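Enquirer: I've put the structures underneath this note.
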Structure I
């Protein structure tokens with residue numbers, strides 16, 4: 001599927017496709033809010049791996065990123081059999097301790113954005129869990145994306 005035909009917030013998001021299934025549905029009959037966070041985490045890890053920063057690489061470097069804050073704006077509900085495009089990109093990176101990753105989830109059938117979100121990630125020492133300056137590999141890989149015009 002050609003993902004660049006959709007109205008993304010950035011020029012080149014990292015994109016995965018998923019299908020809403022019955023297990024994602026809550027008592028209100030639509031995808032549960034916690035599932036959206038799971039999808040954001042899934043696409044974030046896949047993007048990170050594509051940049052060469054898997055959990056194994058984090059361990060080798062002795063440094064990883066942990067979530068400090070999530071901001072999710074649920075714009076439209078999704079239902080069983082909705083195909084979604086999960087888009088993500090690095091929105092900000094201070095090159096020291098903190099970066100922000102953005103998310104945009106689009107329903108394929110109508111091209112509408114169903115969620116926008118952001119997560120603030122903090123660089124930490126893998127052994128102590130304490131904040132630690134980003135290694136050069138993080139600064140190089142987690143570069144902010146270019147906004148769409």
Structure II
């Protein structure tokens with residue numbers, strides 16, 4: 001498995017990865033309406049491409065297949081953290097998190113934080129994140145439970 005930065009042209013593959021993961025993995029913890037709001041069938045391709053260009057996510061690949069991606073913002077916020085539905089439990093998330101921690105450390109970022117889904121909460125806890133609290137957020141008319149998580153890292 002190789003972890004590297006996103007390349008222009010991978011927008012559709014990364015959207016498909018997010019969509020399939022939300023609809024197959026996260027659906028055990030969220031309703032169909034919530035999942036459709038989270039990862040709708042119709043997306044704004046221009047907005048998605050601009051987002052990826054702006055966040056320059058880390059991408060995990062195996063034999064040319066994109067199997068995960070994760071975004072790190074300059075303030076230590078982790079967003080869009082996904083391992084492909086058929087790669088769950090195979091170290092993709094751990095590899096992406098190692099890349100994020102190394103990058104954060106090189107930038108002098110001393111702590112990381114995220115909004116972990118019900119599904120991802122255990123992953124973050126297993127990787128040293130503390131649960132700061134449960135929260136409810138709204139997206140496209142649906143309300144979701146997720147968890148504010150954080151972790152101190154050495155820079």
Structure III
């Protein structure tokens with residue numbers, strides 16, 4: 001069994017109230033071959049919510065107290081993002097999940113790229129808060145752009 005970002009599985013949980021469904025991943029969840037998690041929602045954030053980006057670094061920097069997660073209007077959401085990552089990880093551990101496919105560019109789930117913290121729509125190399133936590137706990141994190149490699153391996 002694998003983990004999947006809830007928005008990739010068709011759940012309308014993104015900041016804008018939308019999903020970014022990948023049909024094959026939604027089907028894995030429906031078939032009981034995967035579970036979905038949304039660290040932001042598990043951290044208590046509403047749907048929809050104000051966009052947030054990491055300011056001052058990436059997810060590892062957030063955990064090292066060198067960066068913060070701020071909304072577009074400047075509200076500090078760092079603790080909600082951290083708490084959501086921890087709760088999501090606990091859920092994954094309950095199901096013995098060692099691999100998770102995450103939504104790229106997200107301040108929680110980005111695994112190669114995140115927004116640059118300026119709310120300009122620009123990306124930069126880096127990982128999100130949940131991804132950093134998952135990696136530090138030994139989970140294998142796969143970008144949504146590489147999801148097919150995991151499915152091929154699972155079959």
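Derivation of every value follows stated rules applied to the coordinates shown; laboratory data play no part. Note that this is a predicted model, so its numbers are computed, not measured. Cβ atoms are built from the backbone, for glycine too; each structure is taken alone.
Enquirer: Given a value of 0.45 for FRET efficiency 1/(1 + (r/R0)^6) of positions 63 and 119 (r between Cβ atoms, R0 = 25 Å, to 0.05), point me to the structure among I, II, III it was derived from.
Expert: So the calculation was done on II.
Enquirer: Can you say which of I, II, III returns 2.0 when distance in nm of label points 7 Å out along Cα→Cβ at positions 7 and 47 is computed?
Expert: I
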